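Please treat every number below as a calculation from the coordinates, not as lab data. This one's a predicted model, so the numbers in the text were calculated from it and none came from an experiment. Cβ atoms are built from the backbone, for glycine too; each structure is taken alone.
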Structure 1
Amino acid sequence: MATPNLDTSFFGHPRGLATLFFTEMWERFSYYGMRALLLLYMVSPTGLAFDKGKGAAVYGMVVSLVYLMSIPGGWLADRFLGQRKAVLYGGIAIAVGNFCLAAPSVEMFYLGLGIISLGTGLLKPNVSTLVGGLYATGDPRRDAGFSIYYMGINIGAGISPLIVGYIGQFVEWHLAFVVVGVGMSLGVLQYLADAKHLGDAGLHPAPWTSPAEAAAHKRYLWLGLAVLVLLPLLLYSGVLSITQLADALGVLLLFITVAVFAAVYFGPWSPVERKRILVIFVLFLVAALFWSSFEQAGSTLNLFADEKTQNTLFGFAFPSSWFQSLNSIFLIAMAPLFGWLWLKLGPKEPSVPAKFVLGLVFVGAGFLTLVGGAMLAKNGIKVSPLWLVLTYFLHTIGELCLSPVGLSAMTKLAPAQVVGLIMGVWFLATSVGNYIGGRLAGFYETMPLDTLFGAVGAFAIGAGIVLALFIKPLRTMMGGIK
């Protein structure tokens, strides 16, 4: 059990929260800068000139992999590295990967995407786990601390498309990726300079329970390294195409989801812990559905912004990638309000499952709103940017109800021995959602947009209604955790 941390030097929270705040800010600067341009760069005649089907397949694979790798990333931290080293190595890999994207070569482009995926998998779950490690069990500041940390995420995510998007679309694609790589490099340097404020959080991996356990996990490590070597060889030899790999990832995601939850569920847990794992599984399914809608920001909504929307304001033309900043701008403005609201409500605060219901309803409402804009765009006119502004506003409310709450819930519901792995499972939900959301961009030209947006919105709201029926039993299964 963590010892009480009485440090209040960072807005009433431990000073180490500032270290992680800025580390994640630069990581999100890197990721969202890359994401804002990725599909546009691939389908642009001045970029890679992929058709939209291939571009959507690669995009869906990449934005899925950066979160899928959180599972082995969490496992490596738990068993071999400790969270502290995992975050450092991940940040270095992300910077290197983005510099690879800046090279004018398709082969280097794919290599860079692979390195970024691995680096994000190491950094993303473990920096969040470190945030939880700053607080003792029962510390009432924990949820508010995650909300502050979440603001760091969105400062980076909000600034990045404005800078990187402008450079990429109005100056030069490859220069934009250089800027992204420099940003992550700054994040690594900041982390190294301020790591002393983290105390002993994440310094060491969990101890082995037996030599047999150690040997088994080392075999898994060697197997994973062999796969990392084999996949690039298959791609570069032509035995496996990038589109086939993207298709295979969908099957792999299903297999991994079943395998991971089966392995975790049948561990040596108490009855209370086992019920909490079932709750984690339900929250996983809901989160995957939410992200499959929400994460179309970089795919279908990005294409809609680029091709169907008036990208001018008071006579000033701006790159379509700037819409990618709206979500983060709204989050920065509203996150303190939501943090205050949850504390103000006290015992009347909605439970975690109830907040997830709200997340689904608002993300669905955002898509139903955009149906009107899509119908107007059928006539060949470019619609007002206000359609997307309202959609992103509603999506942001949904995200605030679900994402920071989910991060905090994973650290509270997970058994202590596998908290890093469970954080990886949380990002697996984002991986599944990202994959689906990315692949839906393949319907952009083959399905009427009002039909596509309407179906996505209606399904999300319907799922929210179903979840609302199970709030009470889920709260019981959480065993006193709110």
Structure 2
Amino acid sequence: MKKKVLATLLSVAMVSSVLAGCGGSGDSASTESGSEAAETTDAAEETADDAAAEEGTEEAAAEEEIPTSTFGDPNGTHLEMWTFVELHGQHYGNMVEKWNEENPDRTIEITCTTYPYADMHTKLLTSLTAGTGAPDICDVEIGQFPNVVAGESTWLVPMNDYAAPYLETMVKARMDVYAGADGNYYGIPYHVGAFVMYYNVAAMSEAMGLSQDEVIAKIDSVVTWDDYAALGQEYVDAIATEGKYWTSVDTAGVDWQWIAMAEYGDDWTGGFDEPANVQLDSVKQMLTMEQNWVNSGLAQVSPDGHVDLEAGFQNILDHNIVSFPKAMWYMSRFTNYMPEESGNWYIAKCPVFEAGQPCSVGVGGTGTVVTQQSANIELAAEFLAWAKMSEEGEQLIWDNLGFDVCNTALWNDDAFAHDDSNQYNAFFINYPYDVLYSIKDDIGKIYSVAISPTINEQFCNVTLNDILENGMDVDEALQAAQDVVDLEQ
């Protein structure tokens, strides 16, 4: 047992380094506060700094710098909350004030502590394994979730009963990602992370000599990846400038592979019951298509590996690419890092390989859990479900964090989805939730299980570079990846 626990703890450190490269798809969330890549990159840097710190005085000083905030009624039931994203803690602070107003006989005081990414997950897993020291409530990034949910109801509180009032309108695919092998829900999500396409209509209009409406009409006519490539070729031919591309493909993130699998209903992890298989036809098709685009000049390899780092933001600002697929939480990257692009960008559904296929998948995310060590399980679980699943909670998640919320009841609520005072509604040419509502029944899932870190590490560190940078044969590269995966399962 000790060896197994040690291996699991080591896997936490491994996953944190992989996530820094994979943009959180193994992702996210700025955070999640919008993602996950930028946030997990920061987390990896903090982890490296912590590892370099000496014991004693320096370690104590580092401990003092950990942000801790207490919210709510000092006379209420006290709950401890751990997170790795300070904005998440602020969300619970806002929600506990609302809770106390609505439940004066069951008031709460909550202390939210924000640890560096790897530190928090290691600390949580250690506490769960030891049976002492865990908080009442804790965020768990999706790439780390397999480690934490391994203890199922011994470590975590099944959330089924507490989530029940909201489940009818929640995106089932996103809830399922935070289930255990026993079928119980153990984590409550912040967002769907639905994959969509982002298009720079202003840059396309200028290069192609078309009006905004004409460009949007062309975008809306895109159904398949062949249609997408044809429109991209039209753009590249029109701009005819070295260094200007239609899109970029990732070598440090597996988002493109996830959307391909979702379109065919595949999952390379095998879920809880089947062996992992990275040699799926869907994965081969996507990688072959990406490689062809790089070779033809339609696409470039993303600077720094993916679009969710500083070099990626600058590449977009320089209009070196004018379209790319990414989860809806990427909206916050525009408002935070590219505000000058306001009014230029349009959101659309992703192309598919074959007309009629599902066109999206939930990417990245953080599920929040209640631990069995809580002295107030009932209250902590009821509050958590309400804070993240109720319409009040989802409103704040959208307004403050910029996430595409999981409660579909809000997606076509005009007051919510078309509120022009919301910064994300104001930034884009169209309303994001109009797109999300149009793909409501087309959002797939890829499980995050024990083998996921191995797959992500292999692809982000080796396979994608071999294929997209070095021109390696796709079948050969995937066989090499499968050989590595097979050694771990």
Open item on the list: If P(r) over Cα pairs in 5 Å bins from 0, in percent, for residues 101-380 alone computes to 1, 5, 10, 14, 15, 14, 12, 10, 8, 6, 4, 2, 1, 0, which of 1, 2 did it come from?
Closed with: 2
Task: Highest-scoring label, criterion being mean count of other Cβ atoms within 10 Å over residues 365-372, among 1, 2 - done: 2
- [ ] Taking -13500 as the value of helix-only ellipticity at 222 nm (-39500 (n - 2.57) for each DSSP H run of 4 or more, over all residues; to 500) derived from one of the structures shown (1, 2), identify that structure.
- [x] 2
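Using FRET efficiency 1/(1 + (r/R0)^6) of positions 77 and 205 (r between Cβ atoms, R0 = 30 Å, to 0.05) for the comparison, can you identify which of 1, 2 gives the largest number?
Largest one: structure 1.
For structures 1, 2, calculate distance in nm of label points 7 Å out along Cα→Cβ at positions 333 and 469 and state which one comes out highest.
Between 1, 2, the highest calculated value is found for 1.
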